[in-house]
Structure 1
Amino acid sequence: MNFDFSDDEKLVQDQISRFLRDNCDLSVCRSVLEGEEAFATAVWQGFSEMGVQGSAIPAAYGGVEAGYLTLCLAALELGKRLAPVPFSSSIYLAAEAVSRYGSDSQKETWLPKLASGELIGTLAVTETVEDVSPGNIETNFSNGVLNGTKLIVPHGLVADIAVVVARCGDELTLVLTELDGSDRRAVDTVDPTMASATIEFKNTDAESLDVSDGWAALEDIYNRAAVLYAFEQIGGAEKALDMAVAYAKERFAFGRPIGSFQALKHMMADMYVALKLAESNCYYAAWALENDSADLPLAAATARVSATQAFQLCSRDNIQVHGGMGFTWEFDCHLYYRRSNFLTVVLGGLSNWENKLVSALPEVA
């Protein structure tokens, strides 16, 4: 497949990159990590002014309708800078759920506010420490009210609305609820910048989305979000590799830069190969997402698996290249390692996506 992003899409990417370079260096990530603010509000406001949140939202509902390819490149830049904003939960998950499964009225009500950044959304799914399955969803939706508890909801602490996977009778569905009256408790995770929360719903008003099969709808949302998360992951992997290479060039031992030692050369070569493989898979997945291809489940799983592996490898071995310094709070290596581990599980663990990849492979005659 001969595929590349257009000049216009790359121009938007460059604008986002320059904005993040000027307004979101790693000191911003550290300020959120250390609890100085729940998320980088100035960065979020800047994105709103640029229209980044509305990249893939139709113009009829307040978006800029630039397309999913533009959104993929925005995700790439967010991943490079570890931008501590609720972009993924609000746009990849909540906005996508409403856009695909909301009624016309729900789209008119919620999408313009999500596109402008006025509201923050999230998707609440997990209820146990086991892999999510239809059998372990117990949150109940009946007569317009929601009851149950969701664990480790990304950006649940700062979200204004949530799309919730719930049981309605014997079936699963998706419902939308405002979070003002819900009981939210912070959850300690490997990456505190993701503002995760446990959310308890007690007779909370909610409205059903237009969903006939809640589990199939969730799988669809996950496949689409997986492509965008994969771009974030390769962005983070690229920066972790850059950090390792830069340090290996400037750090001397025995009178030579440590990058000249064979063991470190091989380590960084492995990081580079893993990153390039993931990039190739992500490009294919971006094409499948933009064109709503029947190959999307396979492309999404392939991108998700390879991007997860690349980010984990690059963030981990970046620490190794830095040696003892790499384990210290003062060096930035742990910031990428934290994010890589969180993103590994945000849509289900690596083994889950490996199983999806195997299931999506075409049968060989």
Structure 2
Amino acid sequence: MMETKKTERSAEELLNQIFEITSNLYQEMSKDDDTADNDHDAIFRLLTDLGRTLVNADRASFWKWDKRKGELWTTAAVGTGRITIPEGTGLVGKALAEKRTIITHDPYNHPDFNANVDKSTGYVTKSILVMPISNCKGEFIGAYQAINKLDNDGKFDLEEDTKRLSLAAFICGITLESESFLDDSLHDKLTGIKNRMGFYNDYNKTYAKILSDVTCVRSVSLFICDIDFFKKVNDTYGHNAGDAVLRNVSGILSRNARGCDGVYRWGGEEFICILPDTDKAEAAEIAERMRLLVKDSVCKFEDLEIKVTMSFGVTCLDKNLSIEDNIKVADERLYHAKERGRNIVISE
């Protein structure tokens, strides 16, 4: 009888924990855009904690499969920071590749377990459960990982714990699919970099806040650039070759930008790069470096080797102007660069 009461109390405690987390989930999802956390990070953290609670694990992490970058990374983790690994690697990659839940109670002897995190932190992993997560189309888009079972002699049960975890995995799948739709809408399908919508999304989230911060003075600059005589490329070599040139140029710009910079396809053959903590002179130097990199590059398409140049207009953002008016200033300078013979940077 005493054992039954203990079980009932344990079940009630578990239910209260679930209700507490789902209540926080509801509150987080009800926030307006000005107070909500970036994207779905807070929601994923709560869902991760929900799954950890359901299977009674010491730690847990939710992994997103970023197919655009070919990476797996934790969007939320309980007990660890963000970790990024190549797709197809680790226990998470194995679970996604084999489309099944994987459990190990001897991780250090498992060929797919990466012990580097434990070595750096001193944590000891004794048991792991990895459950792949799919969208409504049945496509696997992420995975849930629970570490170190706290009951049942420290061992996960394939049937029981997968069943328990399915609640958090189901909600995670729906949330991740929603985030993936949003992410796709912010990226240019041809080049893979962000598009105009992505620019405005990042500007409102990050760069506008830098400009409006009255506690410090920080410069934000940008340049707009386009490919010289791009129509001639299409007319001479065909539109597929033109697409290859656009991908080549966007790759040069994005690979050589700083981690804090934003690179966007503005439309057609035009690109914008926004540069935080950068004054106009520094932005002009960065634009000049980009100009030389493009000029010296060769785009190889089939049996062709295509060379192009780019023209640039640079400005330092005026916080008293709208972003559209600031871009107009840079665009006018780009027009002057075209007038002056192209393949040049204009910042005045």
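No lab work stands behind these numbers, since they all come straight from the coordinates. Values in this document were obtained by computation on a predicted structure and should not be read as measured data. Cβ atoms are built from the backbone, for glycine too; each structure is taken alone.
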Point to revise | Structures 1, 2, by volume of the Cα convex hull per residue in Å³, for residues 27-202 alone: label with the highest value | key: 2
Review point. To which of 1, 2 does the computed value 15 (relative contact order in percent (Cα under 8 Å, 6 or more apart)) belong?
Key: 1
Check your understanding: Suppose you compute helix-only ellipticity at 222 nm (-39500 (n - 2.57) for each DSSP H run of 4 or more, over all residues; to 500) for every structure in 1, 2: which one lands on -17000?
Key -> 1
Check your understanding: Ranked by percent of Cα pairs over 27 Å apart, which of 1, 2 sits at the highest value?
Key -> 2
Review point. Looking at structures 1, 2, which one was FRET efficiency 1/(1 + (r/R0)^6) of positions 11 and 211 (r between Cβ atoms, R0 = 35 Å, to 0.05) calculated from, given that it came out as 0.10?
Key: 2
